[in-house]
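Scrolling down, you'll hit the structures one after another.
Each reported figure results from applying straightforward, stated rules to the coordinates on display, with no laboratory input. If you're wondering where the values come from, they're calculated on a predicted model, not measured in any experiment. Cβ atoms are built from the backbone, for glycine too; each structure is taken alone.
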Structure 1
Amino acid sequence: MRAPATFISLILFAVTASAQTSAERAAYTKVSEARGHARRIATQPAIAAFTTQATRYLEAYPDGANRDTVLLWLGDLLKESDPRRALSYYRDSELPEARVREVKLAFRFGPPPRLQTESWVGAPIDPTKPDGRVTFICFVSVRHPQTRILLGQVRALHERLGPTGLRIIGVASVVDEHKEQTPVYVREWVRKRDFPFPFAIDRQRNRSNSVSLDLYQGNRVPWGVFLDRYGRMVWIGPLEVDRNSIQNCEAKLQALLRDPNYARLAERAGAGHESAIQKLSSIKTTESVSTLFRVRAGGVPKRVRPLLDKLLGEALPRGFSLKDAKRWEEQKQHYRFSVEQNRMVRIRTNGERPTARDR
């Protein structure tokens, strides 16, 4: 009698497994359709509908055949609106593409790399040190057919937006034809054109992209990077010479130029404007934390003191309190913003293991 019972059990298991597989396929199809709709129209309701379907799938099938793909899709559609969640989805996915996207997204929330140069034409500028202006880093190759057109457009941008606070840094990089683009040749090419903004001659490598372009994730030229008034990278991508692309770039730069500087924010926050306090908190740089400390020390109106204390406390590293303004100024160079933790964390040296306070 045991053999038939075992046979029946196997049949029931196979039927159940088949039903589960069918249900999972149906759930995955809903996720795929919602993703396609969200990508086509790119509205918040459509993205929210996709997120709902994707979350339901993951909850119902935590070990499903398409789990890693759904996690990757979630990261892709949330990386602009909710980068913190997007990073967690990328990290949970085991697809190789997720690792690449994770690194690229995390890079956007770190400090801009220091340019690695052979030399400069004009006064050197360090983009890692914000000076209150919006920064446009423009990577070009002197052998690229679009370079002359693009640099003419960049020169015009400098004339229009430079007086309102735009600083431009040109970077002459190399991606191919290395023998024809020696540092001496590139420097002379730039010098002859007398640009009204400084130009870095990128450090070159044989048979590979030059160093600074690589540091800024550039895999082609022309390549652009926008930094806001607070030194944060807010856009990275290829530059095109068509009219629409240039207009879009200018619109992005003008929007960044409308941001108030730290001094203006501190003035408004000290006068009790909640929006200025919230703006300072949202910047999430070491200088924005210092500014919040200074505003607090200056004596803000009582009605906004709870908000200021709450937001400053949330931004501080673990182990710091609202009484640690002096300690923060002495040690802030050892900290950075963590998008995962949504607060300042200590910068670890290579090989140093995180402590419980760092987590």
Structure 2
Amino acid sequence: MRVLFVRPYTHDSAAGRPAAASDSLGFNVTCADALATGLMQRGIEVTSVSGSGRQTAWIGRCLAEFEHLLAAASPDAVLAFHAFWPFTMELRRIMDDVGYGGPLVTYTHGSHWDPSDLFRFERYPRLAWADLGNLLCADRVLAVSNWMADTIIAGVRAASQSAADELAPRLRSVGLPLDLGRIDAAWRPEDTGAPTVIFNHAPVTAKRPELFFELAWELLRCTDARLLVTRRFPGPPSGLARLACSYPGRVTLGQDLPIDAYYAALWQAQVQASVATHESLGIATLEAMATKNCCLLPRIGAYPEITEPEALYDDPDDLLSRLIDAVLHEAPRRALADRQMTRARTTYSPKRVARAVHEVLLEVA
């Protein structure tokens, strides 16, 4: 099988502003690489399309390269990693214009049809119907979790039963592969000092960073824990700078750590937490699990799919209590981290996810 793989946009650090959603900084690179590698290990010939430059220029270059390779590579199927980068509708238009009759399969990593996905409504408030158009023009849509697939269908059905009836048979939940090769290449021995709690989520409203930083004051007061914030926050958010100044040497601001340095930091940390109100899968958490962190998560979104029930909490007070316990009590922390590590590396390995994607491609190719 020959697949034309349309890679997504990645953040251009030369633009001089921090990346917002995690896709443009992290998993658009690492998970896309892992998927391509996993497919090739299954004997699939993968030709990648990837533009260059800042966002607007990238879209034009990507589409031009796609049009050229569509003829040159003679693929059996087109696989797009992200329905928004570029718009799957644009790929379909080019395919129709050049007379290519093969199938188009696209991933969706978030959606306006998930009411908890606040980033979509804040950044692109008028693109809900374009979002739906991207999904409906694909022969198959790959969701990263069962929760994501169910949520999209429920949202679309509330607006249009006929659209939901058309979309539902095309949706497949396949997960997303962790780049375990790159993660393991960045291995560092765990720090032997006080446990490090890591906050590696995007600086967006639905991840509620301000709430986490409020909890961090009490955590740092009650324990000797250290805190690492991996992402750069515009501003920064109220409280983060004061937190760092109040606990010198114990609070580290990573300011958008490069990928390999980020993975190395995960290996050296012990605890990760989320206070999000939206999560379609949780790549930041899965990466922390894969590097043997104990991850504490709210009982929302896809989190119950990716972890054990004892890792889930119900409110911020519950989280704070669990964070303190995780820092102070090594044995139960490590026991949960071991189970989470095994689960993440098994369920979201490139081998397993590539097999699931391959099966979908065989449905339509």
Problem set entry | At a computed 12.6, 36 (Rg and Dmax of the Cα atoms in Å, for residues 184-255 alone), which of 1, 2 | 2
Exercise. Once distance in nm of label points 7 Å out along Cα→Cβ at positions 200 and 312 is calculated for every structure in 1, 2, which label goes with the largest value?
Worked result: 1
Problem set entry | mean projected area of the Cα convex hull in nm² - highest-scoring structure of 1, 2 | 1
Seminar exercise, completed: The value -16500 for helix-only ellipticity at 222 nm (-39500 (n - 2.57) for each DSSP H run of 4 or more, over all residues; to 500), derived from one of 1, 2, belongs to structure 1
Seminar exercise, completed: If you rank structures 1, 2 by relative contact order in percent (Cα under 8 Å, 6 or more apart), the highest one is 2
Problem set entry | Among 1, 2, which structure scores highest (criterion: mean count of other Cβ atoms within 10 Å over residues 32-39) | 2
